[in-house]
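FYI, it's all coordinate maths here, none of it is from the lab. No experiment lies behind these values; they were computed from the predicted model shown. Cβ atoms are built from the backbone, for glycine too; each structure is taken alone.
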Structure I
């Protein structure tokens, strides 16, 4: 795919792709939103990002796959279930010629939401003790 313009919204990002890719991106977006309804959407690193007390997950369309970026802790926690996909320390690749594992994406997103909320709670607790 060609180099894309700078995006300001997830809608603009998704609209820049062919219809069949848009459908996959909208499915990812819906699965993430359902798993973390309190999260807000933004563009970060020029990718669709969900934010909840910090970056929650990112996703992106690439030439042969949909990239999902849930952080190294989530990749490790779901290592066995993600083993069939190409992955790296903080990313997993879902091939365009396969169905998206949306239920797994939802579980990973809920895991990340719990991580972020716990980290934020601990930070607030520590700050309150310091007063």
Structure II
């Protein structure tokens, strides 16, 4: 994906509309047009990157700070009982818009949403094996 083809880059450039709720030098936050719950919004870095695995770490940090602020607002201003922060990287994970973004999804008791995965019982040896592969050692 290039910036010229990117929906979110066009929103940053002001070429496509969005209901913006927060902006700073590095990030833009706007309401999701297909919300999971009341107040569901997206936080994106203004600089294009296809997904969080390819993003500048400082952009990810800035998005995290913005998402934390919006999560606090969802609880204090919308009365959310909790907040889910979710980012999908690559199609296999469910990513459909290829510009890094973080979903801020207010959660309400009884809202009917499910976790995006079903917890699995895996034996300790498998967990240990995965940990060794993922560690820096």
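Match the computed value 0.70 of FRET efficiency 1/(1 + (r/R0)^6) of positions 9 and 121 (r between Cβ atoms, R0 = 35 Å, to 0.05) to one of the structures I, II, and report its label.
Label of the source structure: I.
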- Item | Structure responsible for -15000, with helix-only ellipticity at 222 nm (-39500 (n - 2.57) for each DSSP H run of 4 or more, over all residues; to 500) calculated and labels I, II on offer | I
- Message: With Rg and Dmax of the Cα atoms in Å coming out at 16.6, 52, pick the structure among I, II it was computed from.
- Response: II
- Query: When you work out FRET efficiency 1/(1 + (r/R0)^6) of positions 17 and 57 (r between Cβ atoms, R0 = 30 Å, to 0.05) for each of the structures I, II, which one comes out largest?
  - Reply: I
- Query: Upon calculation of distance in nm of label points 7 Å out along Cα→Cβ at positions 33 and 89 from the atomic coordinates, which of the structures I, II produces 2.7?
  - Reply: II
